[in-house]
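Laboratory data are not the source of any read-out in this text; all were calculated from the coordinates shown. Predicted, not measured: the structure shown is a model, and the values here were computed from it.
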Structure P
Amino acid sequence: MMLHISFFLGLHKYLKKNPCNQIGTFLFIDQPSIPYYESSDKSTDRAKLLDTFSVINQFMKEATSDEDGFQIILIEHAPSTYWTGDNQLDYFVTKKEFEGNEALVPYDVIEKKKRELEHEN
């Protein structure tokens with residue numbers, strides 16, 4: 001996973017120096033923790049993910065130092081403590097947490113669909 005992150009951050013760093021109209025000024029990263037959570041050795045998962053987030057944070061510091069700007073949209077299941085508190089990362093902002101009844105698909109939507117299916121049968 002870190003190789004993928006490094007490749008895409010490096011690619012965007014290169015493109016920032018050598019502009020290309022076909023490449024946007026954003027990067028979407030979906031759940032970088034998944035390779036670590038799925039591994040059999042859980043002892044180093046936290047350290048690896050903290051390193052990954054630190055690299056992303058440093059990239060953002062460099063990428064946003066001018067008026068051109070850059071944005072990374074990161075979807076993650078790891079707890080926000082990985083980028084807050086003792087692990088404070090300046091360029092990480094939690095916009096929305098999807099938990100409990102406010103999950104990605106809200107509970108009331110699921111219940112409504114269940115009722116509709118029950119009425120059909």
Structure Q
Amino acid sequence: MDKKYYIRILIFDSVIGNLVNEAIDCDILALKQSLDGKGDVLAIYDGEVSANGLKTLLWLGVYVFPLNHYEDFVITCPNCGERIDDDMILLAYDDTLLSGNNISCNRKDCGYQRAKVEFINK
């Protein structure tokens with residue numbers, strides 16, 4: 001059985017928005033909710049996707065942040081480069097998250113950041 005990933009997608013421009021909408025229309029991504037973003041983030045989509053669907057989105061250049069199966073990802077702070085802990089992940093839909101920040105790194109006082117994410121699923 002194919003593992004299902006619950007992910008958060010940040011939409012920065014209409015090209016990425018159209019690609020993600022096409023993924024929804026083609027049943028690659030099952031959209032659970034969408035929210036208006038802030039700043040350089042036009043929108044945030046949360047949804048469920050298979051491993052192959054996730055690989056497709058990443059290949060297309062879509063910014064994806066995992067909300068489950070963290071063991072299949074390397075999530076690091078873009079400022080200090082260290083791996084983040086589960087308790088550093090922002091989950092509340094406030095202005096910080098809607099602006100595209102998804103972690104709060106306390107290792108070197110980095111604060112709110114947009115994490116660097118690498119999918120390492122074999």
Structure R
Amino acid sequence: MNAHSYAIEIEHILRNVFNCERGGVAGLIDADSIEHNSYVSIACGLGYVYAKSDSLKQTEIEKFISDYGYYLDFGINGLLLFTSNEREINGSSYSIDYDNGEKVLEAIIEALSQVCK
């Protein structure tokens with residue numbers, strides 16, 4: 001799957017969170033924006049859910065951030081460059097706990113979908 005397809009999946013989850021159309025929340029809920037900086041859009045959605053939730057859901061969101069925050073820093077395109085669980089970026093070696101970047105994105109999307117229910 002390509003980066004934009006993953007961004008569309010995230011957009012759909014966040015549109016449900018905010019009950020908005022494409023481009024909602026000052027343009028953050030848009031696959032084009034998400035593809036270039038998914039961290040901001042996801043953080044916005046999680047913050048909204050967190051503020052409206054009980055302590056159990058808040059704990060779930062905190063776990064999501066703990067589990068996936070490292071990966072969100074790479075962005076969708078950056079994660080897709082991981083063809084294995086290791087990659088060199090600007091002379092530094094990075095590793096992920098998944099077989100490749102696509103597996104990370106699939107896990108993020110599944111977890112985001114669950115935490116935003």
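Brief remarks on what is shown
- Test item: helix-only ellipticity at 222 nm (-39500 (n - 2.57) for each DSSP H run of 4 or more, over all residues; to 500) calculated as -5500, pick one of P, Q, R: Q
- With Rg/Rh (Cα atoms, Kirkwood Rh) derived as 1.10, matching label from P, Q, R: P
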